[in-house]
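Structures for review follow.
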Structure 1
Amino acid sequence: MGKRSIEERVTEEAKFLVDFFRSKNGKPFNPGPELTAAVSNVICSIVFGDRFDTEDKTFQTLHNMILENLTFLGKRGFQLYNAFPEILKWLPGEHNKIFLNGTMLQEFLGNLIKNHVKTRDPNCPRDFVDSFLNKIDEEAGNPESHFTMESLTMTTFNLFIAGTGTTSSTLRWLLKFMMEYPEIQKKVQAEIDNVIGTEKCPSLEHRVSLPYTDAVIHEAQRYASVVPNGLPHAALRDIKIRGYTIPKDTQIVTFLHSALYDKKYWDKPEEFDPDRFLDENGKFVKNEAHIPFGAGKRACIGEALAKTEIFIFFISFLQKFNLKFPPGEKGPIRLIEGGTRDPRPFTMCAESRNE
């Protein structure tokens, strides 16, 4: 999907974020909007080959629409619409705003795709869209092909939404945890300093050498349980499991939160404890109940990208800054009502470690 690796794109965006944090000069600010824009820009870079100015009004409007839609997933209106769609689609309500948001986002993405059609060189694909357009040309004579312009629009739509909210939410949780547990923050920074130093850019190849940092990230994903319910999947055939029969085409929603807090696999799951992912020698150990991205062959398709972003962004922050609560603002983590478990907006201070 283009000439640049995904890691390069993430590293580039991490540098913009570090510059933004530094521009605050240690004063309180809300990191949420800029984090969301950075994560979204990684997706834009991969899919469309370019990033957007985070101050762009259209870009900000799209993010607000995505937030509205994700928040709606946790409301009663969403449950009612799913139960009675044939009735509610004719009635006024918040669900109509959600569909309007979706239509506007698809139109925006559709225009970007049209520009790609005009400017692309089939022999030199720049990004995901160019590669997809080449595949459409290859299968132009196949009436059963799944590679169509409509499919391309919906695929980019799904990537844009799914690749923005959950990753930025996980990063906000991590920032909040580092302020809440300064002793953990210091241990992470000491490990980063020892392995990478304060100037070298972090890379995925450093993960093996940063077991404690990796443990902190995994514990944040477990504790936060950003997506408590997995996305719906359908049974391809009749299935019998533990005395139950699941008929073909039945939609199944896995309750991932139950695995992440199962006392059979986690000691004191209600506590934030990165050490649970380390053995007696300080090496990282996996736990089969750690499934924040789902389980099986059809787990989240963006898992590798999300892990890359979280790892590089998180290390970039702690490599350069000490994260602290503004005076008098420390308090319990409160959640936003919605389909994902997102912390409410908060302010923080990022004090440069070089000063």
Structure 2
Amino acid sequence: MEDVLILGIETSCDETAAAVVKNGEEVLSNVISSQVALHAEFGGVVPEIASRNHLEKIDEVIRLAIKEAGISMQELTAIAVTVGPGLVGALLVGVSEAKALAFALGKPLIPVHHIEGHIAANFISNPECEPPFVCLVASGGHSHLLLVEDYGKIRIYGRTRDDAAGEAFDKVARAVGLGYPGGPKLEKMAKEGNPHAYHFPTAKMEDAPYDFSFSGVKSAVLNEMNRKKMLGEEVRVADLCASFQENVTEVLSEKAIALCKELHINRLSIAGGVAANGKLREKMEEKAKQEGMEFFCPKLILCTDNAAMIAAAAYHEWKKGNFAGHDVNAYPSLSLSEVKDEEKP
């Protein structure tokens, strides 16, 4: 069988990325142009700035991805692109570029859901990670607990009710003065603190035991910090960060393990930006080992937004012949259930 070479394009937020992946697993190139420095002074991503920077970088990033892969454009089998969810202006840059390339080259166009891309990062780092498996997708915009029944067939068992895990990390980091990007800085600070210095609340949803809510713990951290300041007491930022991180990672790992046990699934994976958190990876691996489960996590470079994961996800859609017409659009609020039309039993 002839090799399948897919060019993936990702512009859903603040990374302009392009990658070429062979047969859904072998990364020939993975180019990422980050905008972190541009947005740092604003304390978060500014959509207009993100969109303009994507426009400036997209052609250069794609050319570099093709060059590093050592192929020509005509050798590509298909073009894949993130169509949602994300920032509408940012998404439109990638979708427009992908449509133009697919039309000019006469190649199939494959639309990819951003969360499906994160899940597919596991197929690159761990080819032995085959469905069925439970996957925790945790990032700045998403907290999903999913059963991957087959490639492209997903059941949603849990989702965030308010702040996503990564969003809560960023907000707490900003509140304690760590700045942007919050997640990595909070994790670094937490290493210097006592994870049991504070006992913050954990939200429980009786009607949906696998859903997440992190606004409460975020508020508890901010309230404790303000309380100490009003009393003139020292605010130990490291302890606050460590205790907050302990709370969030414990909730994420406990619910993921519980779902595996309920469904009698012995394979567990994580994906998304928060999957790069060392404490979460450590907890998940330890708990999975205790339960006799296999645990998989992507390489760190594949946890944050990248295009290799988009191309990997697209490979399985290519095998099914799931292509898009040139009228495909960007869908900033696209939910995973809209794509899959799957409901949990």
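Out of 1, 2, choose the structure whose coordinates give FRET efficiency 1/(1 + (r/R0)^6) of positions 223 and 287 (r between Cβ atoms, R0 = 30 Å, to 0.05) equal to 1.00 when calculated.
The value was obtained from structure 1.
Supply the structure label, taken from 1, 2, corresponding to Rg and Dmax of the Cα atoms in Å, for residues 119-214 alone with the calculated value 21.2, 62.
The correct label is 1.
To which of 1, 2 does the computed value 4, 16, 19, 18, 15, 13, 12, 2 (P(r) over Cα pairs in 5 Å bins from 0, in percent, for residues 87-134 alone) belong?
Comparing all candidates, it corresponds to 2.
Suppose helix-only ellipticity at 222 nm (-39500 (n - 2.57) for each DSSP H run of 4 or more, over all residues; to 500) works out to -16500; of 1, 2, which structure was it derived from?
That value comes from structure 1.
State the single structure among 1, 2 that was used to calculate FRET efficiency 1/(1 + (r/R0)^6) of positions 79 and 127 (r between Cβ atoms, R0 = 25 Å, to 0.05), giving 0.60.
Of the options listed, only 2 reproduces it.
Output the label of whichever structure in 1, 2 has the greatest value of volume of the Cα convex hull per residue in Å³, for residues 151-318 alone.
1
One of 1, 2 was used to calculate FRET efficiency 1/(1 + (r/R0)^6) of positions 7 and 279 (r between Cβ atoms, R0 = 30 Å, to 0.05), giving 0.30; which?
Answer for the origin of the read-out: 2.
Values quoted throughout were computed directly from the atomic coordinates according to the rules given, and no laboratory measurement underlies them. Keep in mind that what you see is a predicted model, and the values were worked out from it rather than measured. Cβ atoms are built from the backbone, for glycine too; each structure is taken alone.
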